[in-house]
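Listed below are the structures to be examined.
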Structure P
Amino acid sequence: MTRKLILLIGLIIVVAIFLKFGRSIYMPVINKIKGNQTVETRIDDIQVDVWDRLENNLNLAGYKMDYPKEVILAAFKEEQILQVYSKDYNGVKLIKEYSFTAFSGELGPKLKEGDKQIPEGIYEVEYLNPNSSFYLSIKVSYPNEFDKSKTELPNFADMGGDIFIHGKSATIGCIPIGDQAIEEVFVLTQKAINNKVKVIISPRDFRTNPEYPNITSIEWEKELYELIEKEIKTLPNNGYNP
């Protein structure tokens, strides 16, 4: 193998890694060139109104002057509810919950591109999109390593992706919560993004209904739901907060 070919392959690998993991670096530049909003300018536009709407919720959770530095997003498909929790040295507290504004698929994990399923598992927020077709959106890190370890598909790309929590009221596998709600979750997530924002997506709230759904299309649902239930049980069982 010639030196030039080795360098070319190395360059391709570096570029591929940067495109996959360097979005937070290059997207603000692209958005600025295109005249689009950045996360920062979008936050500047909405955070005063968001604080006014969330101030009472945040005060009850112990935040008088600022947003929590760590948050957890927990979505329950059967209940069609997204809950946002703060986490600090005082423990985990519910800040607010939001109803889904649309739903697709059924109980059970996402298995492939185009199945219209909302994933189930333990994820993280990958990035925030201030220029979404659905107003604002939050990228969920599906597929995770567990998903990849269970797939029977030949390529991970066939598992699908582009799973977001977003505004508006339409979905084919994402979690829409409406525009006002996504403003609030967008700001809460942005304020905590440096501490990694955990996203739990569960078929149902195992705190109130501990029975695991029977998913006939897979043989590993018990393993998946034990992992999810363990995470859910770290959250306070303090009821819903419409």
Structure Q
Amino acid sequence: MTGRLFGQGEVGSSDLIREAAKRAGAKLLEYELDAQFRCSGSDGFINWVDNTLDIRRTANVLWKREDVYEFRVMDSVQELEHAIRQKAAEGSARLVAGFCWPWSNPNGDGSLVKDVQVGTWAMPWNAKPDAGHLGAGIPKSNFWASDPGGLEQVGCVYTAQGFEFDYVGIIFGPDLRYDWEKNIWVGDKKHSFDSVVKKSGDRFVDLVKNTYRVLFTRGIKGCYVHFMDEGTRKFFQSRLE
């Protein structure tokens, strides 16, 4: 059994599962997984993301638009939300974003603050893990990925990691952008609200890249992205064929 990331309140290991099966008198079948079935099982897409974000060099420089795994660049966050809601009606889908906005505590009435703002569009982050009273229909953070109410919030990387959806919609924020003149990725700490990453010194850019890598690889069937920075959008589109 390969390892996986567990959310808050979850525990798990091969030994624990074996012990539980033994106590229950259940037959246990074990399989060795060579890879996670994320991104339609496409190592090519993950390799392309790694190469495009300059995390590591791979042979996957260009991504074919007609590939079975669907990757789309959305012109607006409204278009992105609409597409994800359509996919959620057919299966599972969630919106996620880079950590470019504050993550507020719930309001006194249990409602969530609409922290994630792009122009006139706004939506709250998922509830914090330690959130107390929440309003009706707002799931706790560990149920954000499965509860229908989670579609009304944007997932941050710390909540989304370890979960997969049929489709993921990403708001690629201004904390990371591609500099065409220098041909490098540039980080912008003033647009980051991740307190741990902001204190990482020279590792800031690498850690933000990894944040987006995690978000890009949450989708099983497809990944839709809205880029807030025009230069970054053009760079990603230059890597499509």
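Derivation of every value follows stated rules applied to the coordinates shown; laboratory data play no part. Predicted model, so just to flag it, every value in this text is computed and none were measured. Cβ atoms are built from the backbone, for glycine too; each structure is taken alone.
If distance in nm of label points 7 Å out along Cα→Cβ at positions 80 and 184 is calculated from each of P, Q, which structure is the one that comes out at 1.8?
Numbers: P: 1.8; Q: 2.6.
Matching structure: P.
Of structures P, Q, which gives -11500 when helix-only ellipticity at 222 nm (-39500 (n - 2.57) for each DSSP H run of 4 or more, over all residues; to 500) is computed from the coordinates?
Details: P: -11500; Q: -7500.
Of the options listed, only P reproduces it.
Of the structures P, Q, report the one carrying the highest value of relative contact order in percent (Cα under 8 Å, 6 or more apart).
Working: P: 21; Q: 25.
Across P, Q, relative contact order in percent (Cα under 8 Å, 6 or more apart) peaks for Q.
Thinking of P, Q, which structure, once log10 I(q)/I(0) by the Debye sum over Cα atoms at q = 0.16, 0.18, 0.22 Å⁻¹, for residues 72-167 alone is computed, gives back -0.64, -0.81, -1.21? Can you show the working numbers first?
Working: P: -0.76, -0.94, -1.28; Q: -0.64, -0.81, -1.21.
Of the structures listed, the value fits Q.
On distance in nm of label points 7 Å out along Cα→Cβ at positions 48 and 224, which of the structures labelled P, Q is highest? List each step's numbers first, then the result.
On the way: P: 4.5; Q: 1.8.
Comparing P, Q by distance in nm of label points 7 Å out along Cα→Cβ at positions 48 and 224, the maximum is at P.
Comparing distance in nm of label points 7 Å out along Cα→Cβ at positions 128 and 192 across P, Q, which is largest? Mind dumping the intermediate values first?
On the way: P: 1.3; Q: 2.1.
When distance in nm of label points 7 Å out along Cα→Cβ at positions 128 and 192 is calculated for P, Q, structure Q comes out on top.
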